[in-house]
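Before anything else, here is the set of structures, which you'll find just below.
Values in this text are rule-based calculations from the coordinates and carry no lab data. The shown structure was predicted, so the numbers you read here are calculated from the model rather than taken from an experiment. Cβ atoms are built from the backbone, for glycine too; each structure is taken alone.
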Structure I
Amino acid sequence: MDLLILPIATLKDNYVWTVVNTKKKCALIVDPGEAEPVLQYFKQHDLTLCGILITHHHWDHTNGIAGIKKVFDVPVFAKQKSIGTVMVKEGDVVMINEFLPSYHVLEIPGHTLDHLAYYNEDSLFCGDTLFAAGCGRLFEGNAEQMYQSLQKMAALSQDTKVYCAHEYTQNNLKFAEQVEPANQEVIERLKQVKLQRERGLPSLPSSLGAEKATNPFLRCELEGVIARLEERVGRRLNKAIDVFAEMRKWKDGF
């Protein structure tokens, strides 16, 4: 397929990821938080929308659905019937048409209880669960759910490109530097992302390999990370999930 995956910037720092078949001029989108920027982009590039993937119910991922469907009456894939027209769950495969990729569905609760990810051998659309160098806040789920969800995604191919929904990378890397001040890969990645952002470029996509090297929430089993969190909280942390929970609390106030 002649495919491109492009971000449409919306709201304050959201990306609506757009998978485009450049030859057939058709596309799918992920998590439209508002309609107008998406519709303008599709009109400007003479594209036809064929489907919408929704990772979770938060307004900044769903508010654009109604406006977009007035122009493109397409299927909306989601876990909740109140949001989507096609309900999906873990193990399902989303197939829109022969011109666009298919995606497997993962259930990844933690940020919300209905959170899904969509992935294939190349790409992972993970909404607000896994961020570049970070992870989402625990609004509905608990630390154990989020930790397990991150582990589930980390088990995919290390070459998988990570398309998360927000431009949070620079701040996340500053936090990662606090957790692992001697991690040279974090230091170098922060320099690179700072340059990208100064030029107005997105810092995404990432890759699972890069996340395993620089994302502290995927590194809770490492001795240095454990020692840093134990030093911060002043007690032993015997399980990786405990390290994760304390790290998430720390990030909430960062």
Structure II
Amino acid sequence: MSRPLENKLALVTGSSRGIGAAVAARLAREGAAVIVTYASSAERAEAVVVDIRREGGEAEAVGADLGSPDGVKTLIASIDGAFGGRFGGRLDILVNNAGTVGYGPFLDQPDDAYDKHFNVNVRAPIALAKETGRRMAKAGWGRIVNIGSAFGEAAPMGGVTLYVATKFALHGFTRGLSRELGPFGVTVNGVQPGPIDTDLSPNEGTDEHAAMVKLTSVGRFGKVEEIAAAVAYLASPEASFTNGENLTVDGGWNA
């Protein structure tokens, strides 16, 4: 595999498992040094780092709770010292992947559910994009990729209203910020996954998942590697003319 991201520094939030771990591994294989972040499991994050290093890549793990402003500050501070400080505080690629979702009727949701959804899914990506976008604009190059959801295009079922609201917000933020950072050589795009096979959302075993499969046109859940491939393209130098897009990778869910 070619290494188009050689000498680039990438920060992937929520990358100790699932889609985030696959994205971190893919960017590392393409040459980027990757900051792997986690909220609660240092062990899982270190396992991702070990796997990346085993394949000859570079990775470091940083813990941060993106449900709080302090967590965002922790990640921003980690950029300056990453990999011995050799990047000089520069960040080339930000992948806002960390997210949360809760299920249940909207009218029954507790007040703190609103805060949790919007803090993690909207406020943290915005805060990280603001701080890192300044660095990218100064350097004259950068890639911001926001991981949204097919629910950022439509709401095909009930019980996820807060999640849908946050993903529509992230969709709009991606478009708006692309207008502002594009002139500086920084692109801002999104990837909106449909149902993806992860340990938190396996592709079989419940009636709910069987129903989700039927909503796709390909008749299956997606793979984390398929999302990572989309992110890798948007993070690459080849994607310099792709800006403000929300690429839906959902197996035909929203066709």
Value 13, calculated as relative contact order in percent (Cα under 8 Å, 6 or more apart), assigned to which of I, II | I
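Could you figure out which one of I, II the value 21.1 for mean count of other Cβ atoms within 10 Å over residues 30-37 was computed from? Present the calculation step by step, with values, prior to reporting the outcome.
On the way: I: 21.1; II: 24.8.
This value belongs to structure I.
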Which structure, out of I, II, was helix-only ellipticity at 222 nm (-39500 (n - 2.57) for each DSSP H run of 4 or more, over all residues; to 500) calculated from, if the result is -10000?
-> I
Label whose coordinates, when Kirkwood radius over Cα pairs in Å, for residues 38-141 alone is calculated, return 14.5 (choices I, II) = I
Identify which of structures I, II gives the largest calculated value of mean count of other Cβ atoms within 10 Å over residues 22-29.
-> II
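Among I, II, considering only distance in nm of label points 7 Å out along Cα→Cβ at positions 46 and 222, which has the greatest calculated value? Don't jump to the answer; show the numbers that get you there.
Working: I: 4.9; II: 3.2.
Once distance in nm of label points 7 Å out along Cα→Cβ at positions 46 and 222 is worked out for each structure, I has the highest.
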